[in-house]
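Pasting the structures in now, so scroll down.
Just so it is clear, none of the values below were taken in a lab; they were calculated from the coordinates. All values reported here derive from a predicted model rather than from experimental measurement. Cβ atoms are built from the backbone, for glycine too; each structure is taken alone.
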Structure 1
Amino acid sequence: MESPLRFGAVSVHLGHRSGKYPDGNQILVQGADTRVAFDTPIVANTIGADFDDVDLVILGHVHEDHMAGLHRVPHARVEVHEADLAAARSWEGMKAHYGYPDDVLADYRQVMERDFHWQPRPDAQPYAHGAQWDVGGGVRIRAHHLPGHTSGHCALVVESEGLAFIGDLDLTGFGPYYGDATSDLAQLRRSLKEVAQLDARIWVTSHHRAVVTERAVFERDLARFAAKVDERSERLLGYLRDGPQSIEQLARRRVLYPPTYDAPFVHGVECRTIAMHLEELMGQGRVARDAGLYLLA
């Protein structure tokens, strides 16, 4: 395994291909009193004692790929933003979090348990926006709520090191994801603006990009990432130039995933994402609805 990247009290253990999904990047913070893990991706299972001896896990948000190492640390205290808490504590909470049909969820639970070692953490405790952790030796962590991806998605800022773990605002070419029951497009747009205002000089993502250390590069990549949202709206408007269509029809044409990608949850995620875009476009007066069909206004 590669040596971690180190930034003072913070070490970053890169997942496979810089944390490309289904893996992620593991951040560990060593204070004088407490060792902290931000999320627990698949790579956590290969780190050894540096991870297995953590005292506290702070989840930046709840999805199965961020809980893949929790089974290794049953002794650790787990904290999660209050809006994602139910999803961390139980399968019923996770089902509501995703909002997929029951048959899809039943199949996906098997994937979660097999590939991500998923287990609920009924002992998880809540935190809120602005929560602070002083872990000793002058090392301080603060939570900044950045919802949209999930309702509880947060950046975790190690203030003493000027490092912001921005989670799944991950600067990938895929663009933002907001296709679950607790996702919200309007909130995501606000979060994409707020993340640029964090007091940081190092940005660490859950996936793919891993570490960015130049503000100009961060701002450029964030702009490209955020632009994917408007590109999806324009794609929908292009589809509607062919005539009125239902959400189901539009979902079959895809705005998120390429036509060649198939998974049981894809159609539901496409429908939910498209519905959010259509609602936004109707609010802008660019799209209208008539008898269950959407058309250009």
Structure 2
Amino acid sequence: MIVCRTKADMRETVRSWRREDVSIGLVPTMGYLHEGHLGLVRLAHEKADRVVTSIFVNPTQFGPNEDLETYPRDEDRDLALLKAEGVHAVFMPPVEEMYGAGGDAHVEVPGLSGILQGALRPGHFRGVSTVVTKLFNIVTPDLAVFGEKDYQQLTLIKQMVRDLDMPLEIIGHPTVREADGLAMSSRNVRLSADHRADAIILNRALDLAAELAGTGPAIADLEALVHATLATAASAEVRSVDIRDAATLSELSGTLDRPAVILLAVRFGDVLLIDQRVVAPAS
């Protein structure tokens, strides 16, 4: 497994592969890997001849009061996990290598950057779309795999690739969950025991919502059920519950008559967790 810490090394590695006429899959991560990330890696292996995983805690997608400094990191463990999965190369540049000095260009998808999580975290998605564009330009993959748990991010990246005619395929991977239903996240390790116990309410709320959705309910009733379920967890501080069109993230009203995505953002102590589920009325 090749470890590249500079853009030049990563590009040279890709150039050597291209001489063999192989396809390349990219799995972007911020490290502190778990089974959810490894599921993305395995899917990339199915779709491409060579797999690159990036590990980069991107400072431009963190707000001033967010957890950049406390975001968990374990380089040796991450590399061991990726080697065991047969990853061909890991791109893990320091911040100064990734951004350099004086850089002032950004990539943004305005229609999707300022809604939902983007409204709660101004500038977050501009940081995401910029760093993902840089990764695509450096690695030049044929495909990239992202988790569906970050549903708004996945939707935004798909639109960015489509709008800017980027020559690669974006593949979503279903959310990977713990045995009790909690969506896997690098932030889960920061939950206290009580908060960890309460956090399973996210999956419970989504399960109940999916059941109700099958009856074609009013959107307002679906949202009310989710809020009521989340309220049963003592430490759950609901930041947002949104029910949007599953394809476009446009607002919905009236009766559920098409696939929708339920997006949750809930804080437990100082840890913000997100989760999602695509639901639909029975045909």
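Just a few scattered comments:
- Which entry (1, 2) yields the derived value 12.5, 41 for Rg and Dmax of the Cα atoms in Å, for residues 134-181 alone: 2
- Which of 1, 2 leads on relative contact order in percent (Cα under 8 Å, 6 or more apart), largest value: 2
- For 2.5 (distance in nm of label points 7 Å out along Cα→Cβ at positions 14 and 102, calculated) the corresponding structure among 1, 2: 2
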